[in-house]
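Below: a set of structures, written as structure tokens.
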Structure P
Amino acid sequence: MSIPEHLDPIVRTLPTTPGCYLYYNAQGDVIYVGKAVNLRNRVRSYFNPASWIQYPKTGRLVRDIARIEFVVRGSELEALIQEAELIKRYKPRYNIRLKDDKRYPYLKVTWQEAFPTVVVTRRMDKDGARYYGPFTNADAVYRTRDTLRRMFPFLNCDREITGLDKRACIYHDIKLCSGPCIGAISRAEYRATLQRLCDFLDGRSDGVIIDLEDRMNRAATALQFERAAGYRDQLKAVRHVTEKQRIVNGSMKDQDVIAFARDEGDTCVEVLFIRGGKLLGQEYFVLDGAEGEDDPTILNSFLTQFYGEAAHVPPDVLLPAQIEEANIIENWLGQRRGSAVRVSLARDQNDQDLLDLARQNAGETLTALKAQWDADTHRQESTLKELQDALDLPRLPTRIECFDISNTQGTAMIGAMVVFAHGQPRKADYRKFNIKDIQGPNDFESMRQALSRRFQRWKDRASEEKSGVDPGKKAAKIDASFSVLPDLLVIDGGKGQLGVAVDVLKAYDLLHVVPVISLAKREEEVFKPATGDPILLPRQSQALYLLQRVRDEAHRYGITGHRAQRNKIGLASQLDAIPGVGPARRRRLLKAHGSIDGLRQATIEQIAKIVPLDVAQAVKSALGG
């Protein structure tokens, strides 16, 4: 076993207790997170070249390790929970991860409110609400909400509900709201409607149907025909939906069935949601980083990430393959659910049929997704080729960088750099430059400063790599996003801004390495160095659309940074104008109260805990509140 010299001291001194380990590359990025019962033995196992033949991904990972950190936990279960949190935080490139998991949407029933409603949200808070999800398709979630609203009319406004309003909104007229604002339904009746909605989402549709039938009959007996008609309409809508739900097991139990399909490194996991014995719905999740991993590892990673976010954990989870840490996963899921959870393989033919259904759905979904990805890739490559030909570029503009300057009369000046890779935004590489030491609105010099700082960082990074610094002793200080030169540099502006970019590229001896253009917004004219007439791309050309997207994204990103900087300056200016408040006291005041509004709401006594009483009085007098 050969452990690199710069890693040997940390590996030899790792504890033999449970915990998590983090691998960093030379740029300081976390590239892998793992857990172990014995940290030292687990980490040492990575440095066995014989295993790299069977697992090439491990060999690539080891070659990228520049630094190792670890976190000791009290048990393997604690390590499991910590590992899931760290993967979610860092999204390491070598870990198996849910693709595009920037918070999947949930349905939220605001049960903590007197008159609950149903909204779509991307986060679960401990606020007393009831959550359902996560879902992978936001459009489907909104369609589900609309369907629920037709079945169980609920509020869609922010009125204060007193029951005394003279008129309801149009949603009451079209039977999408039961009208508690005008007293058409009592608070108890309204909450009963929302409880039926929750029961329906939990799979207890039979009970919902019985309850609606009973209420309809009682209303009709009491000659409340309009109310009875309302229950009749709800009953019809519920039955219409439940007719499509299949009974898949006779035990009427709650169960999740999980299977997956793989094809050339791509992996799609399908989850069937069975509630009360009925197939209530299904969702698919695409995984990144699963290439070369075995089935148990994929399942283990998916379970911890999916159920770490799931609003509901059923008592039974059915899997297509055995996982190594079934007992630990069961204990963790039991904590999440609040009662025992069983993770198991197929026990009978019915279970096997469900797994086959999930596997078949996963395969069909993956086939459709790959066809869509191929089509998208083809369109993007076609657009890039069109742009290359139109601008006579030496290579395909795979990486495009665009710069824009935002300021208000020369204040809070921001240089924005956005990056598009293969025709799509790469937001992780976006950067802002705070423009310094320039008086008044000077877009040319601001652009010069932003571009100079960008290419100076490239030069510094190249020099550092060339010097052969031991990555184990010194992590690179220069941002990795600056280590790659763009295939096309786009400047927002006309000939003047383009001239500045040309000067900067000449200064770094990059003029013949980095192609540069400017895009003037008025006529969407494209200017190139050393050419007199602008290039006018066809108005309907995909190449022009791409350039516009890149330019508009740079403008949006720059405006966002500029506003934040302007607001920051505004806050500082208000406090700095108060006698007795300098930079240090300003920082302490804002740290303690969060904002100017927080200071306005604070009492003199509260402010005086941070600054002298006379200064606190001056702050309160200046800010009011």
Structure Q
Amino acid sequence: MNPERQLEELVSLARDKLGADAATRIAQAAQMAMQFHHGQTRKIDGGPYVTHCLSVAYTVLSWGLVDDVAVNAALLHDALEDAPPEANANQRILQFNPDVHRLVVALSKIRNLQTGAGDLPATYRRILGAASKDLRVLIIKTFDVYHNAETLSVHGPDKAKNKASLSLIFVGVARRLGMITLADAIIDRILPLLMPVQAKQSRITLDNLILKGRASMNQLSQHLRQILGPNLAQDFVIEGKTLSDYFCLSEKPGTGQLMRVGWPVYRIRLLVEDDDAAWRVLGKMHALFGPLPRHVRDYMNAPRVNGFRALTSRILWKGHPINIQVVRKHDDLPNRMGVLAEWGVSGPDPNKYMRLLATLGDSDLRMSEVHTHVLPDLLDIYTPKGDRHTFPFGAVVLDFAYLVHTELGHRCIGAKVNEIPRAADYPLQDGDVVRILTAKNGWPQRSWLDTVKTARARTLIKQALKSGRSTLHGINRNLSGSFQVTSLTGADIRWSTCCLSIPGVPIVGRLSEDGLWIIHRQDCARIQPEEWEKGHWYLSNTQASLYVSLNVEHQSGALLQVLELLARYEINGKSISGKSRSGELYTVGMELGGQSPETLGRMLLELPQIPAVREIVKYRWT
């Protein structure tokens, strides 16, 4: 599309939705964007690159983000990355509007200093950190992803699939913010790139089922007119599902799965005036058609985490199950557009999204942890008072405890689930009633990180571990600021590979951010010893095997040199495995025993001195 034509349509829309003054500011920002991207073209059609910026801004505004700062940021979101240095984009945007500048900085890629390419994890963390203070960052980025998804095929199958998988992170975010229509639109665009064969087959199956059921839906609509009336439903909609309804995000970031397409392929949305009418309509539907067991949910009074409000159920018609939603009229748009539906009224209520925002605000989060947080909540768990909380599949008692209160999680030792005592790692089931059991001196252990499912629980556990109050297996810390190594096989010890700490040598240590105790030699060149605690060896059990992984050069006799060293120390190889790492190296993993830890340690120090051994990748005592 012609940029001038796009600009004219954007300014006209802004004048209608935001007023003349805001439209003038948007026109100024658009002119800057045209200057910053002058001469730049898009790969898809060779057209001016600025058409992308104009499209994102128009979509942001037309979909409900009626905020001129957000629209201006959408226009300029690529300016800091792409504008030539002489354009002085950073200073000009700052002078134009500091709030716009703040959003644009958050949306700009962080470059890897070595490669010059975008540093995705660092960029992602910056976007999420900024979003914890201003939701507009996340919304604009999601619309940017939505528009880019339309043209991903230009990159070729492999690169397009990779970019599509990255878009899934923002599908989860859009769903969690209630922007279901936007999430579905992104899925529709990227699914043929993510899984082309499966998506095509599923599309054919879904279209056939919808076509097969259309006649019976027409008959059903005649029966549904019985529930229309002054004190009942004001209107109803029968709609077929789309492939996005069958697509679920997987636990691994950037992946998802397409569920088997089958009934129900239709849903009925019944619009009512108020709560009383909603319950009357639901009762009427059940009386006419009968509900299917365990499918009745009151999300009207206990909304889902993303703000969805409705009474939901499932009926059987002509032998096929059909989902029904009874929705108050004023909830219909928010159920589909989420946070966007509130912008033009009184502004969004951040409290509805605090669980998400509190998680995003933690700068130490990995992408996988935030991804876990935006997975759909599919388990309804209740407190003894009847309060409902929702969790992803696999959530355990600890997840529930941390959601209720931080201290409750820290001191959790188990729970009574449906009045039956259960351990803290007990997996919850839909409909469970949970009462947490605590101990006064309870405190998180690092092993909990491998147990919990939710990002909130993992974040709070990590923060608690940083305090140093947790018990460290294999380490005794003294009030004097020193420590003792009491067990080589302590699960909470991380042995540094740069200096190879072995029993008997002077050592130092300190707590890592993830609650592990890191040990270095006192003379290690990579640390400042005065910043670390001094350690002593106090081993009560000297029986241990050593596992070591090392990179060895591809050359004749390389492995023989390693085996000769083991033979000289009369060390037994319990297991030896190897795999190719690159054209020049292969990685060898060995579990060694038959000698004292001191002897194994001396052998370990000699390993890097073998000419064919490039480096020690890791080692641990077992």
Structure R
Amino acid sequence: MPFIAPEPVQHILKTLPLKPGVYLMKDEHGEIIYVGKAKYLRQRVRSYFHDGVKDTKTLRLRERVAHIDIIVTENDVKALILEETLIKRHRPRYNIALKDDKYYPYIKITWQQPFPKVETTRRVVQDGSRYFGPYTAMWAVQNTLRTLRRAFPYLTCERTINGQDQRACLFYDIKLCNAPCIGAVNQAQYRAMIQELMDVLSGKADHVIARIEREMLVASDALHFEKAATFRDQLKAIEFITQRHKAVSETFEDQDVIALARDDKEAIVQILFIRNGKLIGSDARRLDNTEDASEQEMLSQFLTQFYSDYNQVPAEVILPHEVEETKIIERWLKDKRTGNKMSITIPQRGNKRRLIEMAQENASESLRMMKEQWELDKTKQESGLHHLQTELSLPSIPNRIECFDISTTQGTAITASRVVFVQGIPRKAEYRRFNIQSVSHKGSDDFQSMREALTRRFKRWQDATMNPEALPPDGNDQQQTWKLLPDLLIIDGGKGQLGVAVEVLGEFGLMGRVPVVGLAKQFEEIYFPNRPTPLVLSRRSPALYLIQRVRDEAHRYAITSHRTRRTRMGMASKLETIPGIGPAKRKLLLKAFGNSIDSIRQASIDELVRVKGISETLALTIKEQLNTGESV
């Protein structure tokens, strides 16, 4: 059925200009729910309302659009800047959002002053100062400055420096300041020292090291050993600073290397900061609202949001692939560098491609660690469980959640999965799969498959409570895993699947004892028994995040189990076509060779004969049949 927009929206779509600008989509309450930019407003905005739209996020967004405002801009670069400003101001629900926004620390040298000072800052302003960074943590900046000060004893006091003071402060006595205040060095000497400090921070330390080495040798030859020791300590400090940053680039330019890692619900962007050819730090930033977004769209949004408040744009930004409106973003970044050269590069090979691979590996690791940290964070788990109880009006906190899902391919190897979460954490020892037997393999019936899986699950509960000895062997925890009832039962499916679950619970007298909901795939609507209208949770809700994790794990486990079963069925069919191989011998062969047809094919006659029931003649037949492909 074609989508029909509200009448006010239809009128706006007919009158949109063919000009660059920004569009603001609003809901029925006037709240801005999405902000976008366009080179041609008419084409871009109308694309949301075509019948061919398939991605879930756009479908969900356009259902809620009641009005659209537009702002025409002079050009597409101005549209990009305005879009970013409006996103930060309104934080619309459906825009990709850069999480944990922060300002990186820098080392700031007030070069515009007669006697420059060395400071830390998180703000870069055009005041004549020199900035070095960014660093990913303030402690890294402080450690760098503590080391540098031993080699370059710079000023830290608030005195007015005229060289006429009667005495210096304590820092002069402990050799952490060279005391221009008393005239121990003049302005030219002090600024020369600060210039060498900046050279070291820029990775251009060779001439500084050579100069200090010469002076150390002169002092040593003159038997001024204390002075020579001072030069030695300076060399050690400089060596520590220069060696701690790994040289990763063949050029000596400033570069940011950006890569992305994502799964179904999360996305992490990794940035490697390379300054003067050396890796000085890296950082990972999480993106929100990335469902159904392409990697190009995510990287485009990241670039505009990240660099909007990041004034130290490098000479080159290296990306894994093209992004939306690359040239527009590149022009915008060039303007931020106040006329200096700047380029966005997408390398296909060579050293820059290796840098992308390094960033990609770090992004994947950051995503893994973030998810593991969530599982270990009891505060987040407790928050998610409490929100889930409130949002679903559950009688108690859902400390035990069970979720069921069905997986099949054209009606073959139908498999149901049950996953268990206890206090917000997967309890993998209690995962179970059900090989569906009541549905014909000539077709698929998800309702009947779900009925069989739930019936078998609660039949085992019944047996565990009333007749425990009737339970089949199922590991050490088989009594508890079937005996415990869930505080929340989630069915991966809409009204139909939920209706089946309600019927099965009723058959076992569990309606009212086991709260049950259905989770529809397309819009992630939550259906309740005897309630016509589904619940749609906020995209930022901890309850939705928890329920998505449970559902995704059930889906993953169902697909994995289904693939395993299909593989085994395929292996079985190959072996069963060999004369003399029945179910028993087939099972023994697969067990002996790790469920691998290739391993059986590559095995020697002696290895095959070692399997119980396999004679030398049968072993020869197996080799012949598998190697000629006659069993396929």
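Nothing in this text is a laboratory measurement; each read-out follows from the coordinates by a stated rule. Computed from a predicted structure; not experimentally measured. Cβ atoms are built from the backbone, for glycine too; each structure is taken alone.
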Calculated from one of P, Q, R, distance in nm of label points 7 Å out along Cα→Cβ at positions 194 and 506 reads 6.8, and the structure in question is P
With Rg/Rh (Cα atoms, Kirkwood Rh), for residues 90-225 alone derived as 1.13, matching label from P, Q, R:
Q
